[in-house]
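So, here come the structures, one by one.
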Structure 1
Amino acid sequence: MISALIFDFDGVIADTERMHLAAFRTALESTGLTGATTELSLSDSEYFARYLGFDDEGVFRLLGADRGVDIGDERVRELVAEKGRAYDRLVSEARAILYPGAEDCIRRVHGRVPLAIASGAYADEIRTVLAPAGLLSCFETIVGCGDTVSGKPAPDPYLEAARRLNVDPRRCAAIEDSRWGIQSAVAAGMTCIAVTTSYKAHELAGAVIVVPSIRDVTVGLIETL
């Protein structure tokens, strides 16, 4: 059996992927980086095909590179800050953020093995969502954007989570919703479970088990790993 379970956050615990997309769009519009001259807009299909797996800074830098636009460090910082404000507003207005069954899953596995989160979201954003549900105490550590030199799909976030838990990465299992996250977990030496909340099963290569959602991650399932 595994010795620790490490969750991704957006798209696994919280139904927030489209909130992030909306916040990216707001940031681009508010800073004047959309329109015919720059073409730094994001469609749904582009975001899910190309950008979802990256942290905020990574999305803006990659988008600029893809469009042949040199955004510059100062403008990237402005975009990240504006995106964060837009995302916070969306979260504060949302009625339900956690996926159905997420709270039950976390409480079921809590106490069986140590739990952590490794995400491209900022740790404070994650805490803001988990705290009202009383779930913060279930996690021994949260690795978020800026906590490692490189974000997903590099293995750094998962390796850092394992380091903080003092568990060999090869004894950890990760729960992911995207190919970038799966690549990160597998590169860290972890077994990966995938949920089909953001992508179809055939798009989640590398996961040893694919289930519809976090509510399907049971103690019995974990014991088979």
Structure 2
Amino acid sequence: MWPEARNLQLEIVRDALNRVFKTINNDGKFTVQKFNRDDVDIITREPIREGFLSLYRYRLRHRLFAGGWSPEFEREIMDRGHAVVVIPYDPERDCYVLLEQFRIGALDEADHHGTSPWLLEFVAGMVDKPDEAAETVAARELDEEAGLTASHFHYALTYLSSPGGCTEKITIFVATVDSSQAAKQGGLATENEDIRVHVLPRAEVEALLEHGKINNAASVIGLQWMQLHRQRLLQR
């Protein structure tokens, strides 16, 4: 992509964000959203399967934009807990630390389109306990998967990964690291993790993103966030 086109895209996004901020009232709530949790009526919640990936069947109804309530209907929702993603960034060398590892969820795409189920992605891990702080998870996973310790964690954003069928919430941090200390391989054998660690210049990582070689949601979202906010982070 030409630099002029990229700059235009960034300006469009910034303008959109400014418009969004103007719709937030003093309580931090969006004034453009009409409904909230009180406008959903959960009638039943039935467990279908409980385990690492739990599945529940809900019967519910909710208020309608046109007025009144919807008919009762069913939805099946997967509950797999919440996750933390860490973007290891070395500002001195202007490079990222990326991981390469096998992902079973990418196997179907590989079968049909000839891609690899070994993905390039950032450090990530699950929140193991309900009261575990997200930054604690970030520090643990950064050490386990990349052999790194952050001099600083910066909270970036939190998003719902697939709210049409899953409760998972993902929190992203940017970790300031010394990439020269990154391990060659990472992960825990007890969790069947086999991770190859890459240290790549920022420009090369952005090119991989541009050409679709980085294609998992958390890494795409994290890199796009960095493209918007990296300069501000460097000024801190």
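Out of 1, 2, choose the structure whose coordinates give helix-only ellipticity at 222 nm (-39500 (n - 2.57) for each DSSP H run of 4 or more, over all residues; to 500) equal to -11500 when calculated.
Source structure for this number: 1.
Could you figure out which one of 1, 2 the value 18 for relative contact order in percent (Cα under 8 Å, 6 or more apart) was computed from? Mind dumping the intermediate values first?
On the way: 1: 26; 2: 18.
Computing relative contact order in percent (Cα under 8 Å, 6 or more apart) on every structure in 1, 2 gives 18 only for 2.
Using the calculated result 1.3 for distance in nm of label points 7 Å out along Cα→Cβ at positions 140 and 188, pick out the matching structure from 1, 2.
Checking each candidate, the match is 1.
From 1, 2, which structure was distance in nm of label points 7 Å out along Cα→Cβ at positions 84 and 172 = 2.4 calculated on?
Comparing all candidates, it corresponds to 1.
Matching task: 63 is the computed value of percent of Cα pairs over 14 Å apart, for residues 116-179 alone. Pick the structure from 1, 2.
Of the structures listed, the value fits 2.
Out of 1, 2, which has the highest value for mean projected area of the Cα convex hull in nm²?
2
Can you spot which of 1, 2 the value 0.15 was calculated from, given it is FRET efficiency 1/(1 + (r/R0)^6) of positions 148 and 164 (r between Cβ atoms, R0 = 25 Å, to 0.05)? Kindly include the intermediate steps, with their values, before the conclusion.
Numbers: 1: 1.00; 2: 0.15.
Derived from the structure labelled 2.
No value in this document is a laboratory result; all are computed from the given coordinates. Here the structure is a predicted model, which is why all the values come from computation and not from measurement. Cβ atoms are built from the backbone, for glycine too; each structure is taken alone.
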